[in-house]
1. When relative contact order in percent (Cα under 8 Å, 6 or more apart) is calculated for each of the structures 1, 2, which structure yields the highest value?
2. Can you spot which of 1, 2 the value 40, 23, 16 was calculated from, given it is semi-axes √(5λ) of the Cα gyration tensor in Å?
3. Upon calculation of Cα extents along the principal axes in Å, for residues 81-120 alone from the atomic coordinates, which of the structures 1, 2 produces 43, 15, 14?
4. Cα extents along the principal axes in Å, for residues 33-216 alone was computed and gave 54, 46, 32; which structure, 1, 2, did it come from?
Structure 1
């Protein structure tokens, strides 16, 4: 066992204390044939097409209702791979530990990371640890590698007129959980932090012609859909009544004056599929783990280039007439049209 209850600068020296930290905390949790060799780099089987992503996690607090930085680091990385239709296979993990970090907290995070990696079906094949001066903080950097099956072509630019827009569940849960913890607001709202592999595999194995997938993280649903509209050159039309928000999160937003359309999640996705396949896709998503709250929230329209910028305010929500390419519009509860754009300003920092 480690001889101290907190991380010290000695644990980053490369000597005995470093070896004990790696062996007792990381190697024991991430045990597999590749990592156990402790080589300078991992050599693993490859694929014709490889998806690669990297991310850094700096969330505060480190542990929150529904998750922690360890689970978050796996979910955030594998979900990015899944959004291109890749099958996640490998992760690398870099840990930056601040002096004073409680070893028991580090152990909890590492165990959670390992458990989530197993759930997501990925192996942790390489890693790094650095210790810096500080006040007991912890940061994680991950790189994920996945294999893209032949015939899978999922892209932000693929949306077509007539497509349906679906989400896998309620909006704003992770954002509300993190903010509630920081503000010491008594609430049982939990983060939705989750790996979404079962939903994506279900759609692809079920024969759904998935055009676009995107996980709904920082910036929220409106930011994500605005980016997809711009990438595809189409107009996205949402129905306000169809966007799922839990009563607890809706009340939380009302208390703090927040808009759930701009609140982040860490276990929800947007899917764009052909309109005629929407009901089948919805059924598949609802039957998958983490997809029970899925809903069809809108459709894709063929926008007209050069249309007047103010024409959307005059109605005509059922057609594309007057709507510019790249616009995101929402039909409100009272029948008006609201133009949405990306998140303006800072939002909530260190959400992931």
Structure 2
């Protein structure tokens, strides 16, 4: 699950000189709520904050609650019953009709800001894992607010005993599974943990750096995705044309697989507008079995390229989205980029990209 952790880590990095930060985590919900358990935000002593735990309605109010946690260092729970008091609900500008319970805990700098240091290290290494937060406990050795972070032997932090008891399901990469709860037997009682998959954001590879690639990359970066752009033309493969965080590579099309680790790519969009270059790009990402492969142009062009690839190296069986993107009536580069990014997002989350409210419902 992509929890917006890239944004949280940016905030953490900017406040590493602070004495402490407050972590706010949604630990339970009932009814209709904007975010679900596992959603997080960070709050600094100056009242600034990052992360979304509602539609933007509760964050400022939570920053006020965080002041008490900064003072006493005690973990506090805050509950918003958005159906109980209409004046309060509309006073906060909320139109939801559910209950949100959050846990606010102080993360000390001399303790590596809780799990944040380990998370940043694992994030840079693109390691999957599980974050467990103790949300209820009858064992004083594992109090509420303790955490266990496990991304493998080199990326572990927190309560060692709890780490050894975390059960990681085989469905961790199913992004539709956003969280689960687990009760662990402890020597002096029991511990209830909220467990959240920690999965790095999608890695997108854009093959071709023409004018229509710019809004694709810009939108992907806005989504918090890791984005790499490849093109053989020096005038196009220019860092000045793309967001700062994009990795822009000047390379020949046939050198794609030797220059970029395609095994770490989640989605590729091929848009060089050159038939031979597209064929070379496509052959390499098909061989690497990149989960999502998108190709600009009509179906006939896609079928021709796939037939040529199969004739040369026998690779087949992967679904190539060509023309790439959802059918939203896109014509201009910006709307085409929206259609492409939306389709990638839907595919990686195992959704169909259909309407949430079909006509007549």
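1. Numbers: 1: 21; 2: 12.
By relative contact order in percent (Cα under 8 Å, 6 or more apart), the leading structure of 1, 2 is 1.
2. On the way: 1: 40, 23, 16; 2: 41, 23, 20.
Answer for the origin of the read-out: 1.
3. On the way: 1: 41, 18, 14; 2: 43, 15, 14.
Value 43, 15, 14 for Cα extents along the principal axes in Å, for residues 81-120 alone corresponds to 2 out of 1, 2.
4. Numbers: 1: 54, 47, 23; 2: 54, 46, 32.
Attributed to the structure labelled 2.
Every number here is computed from the coordinates shown, using simple stated rules; none is lab data. Just so we're clear, the structure is a prediction, and the values are computed from it rather than from any experiment.
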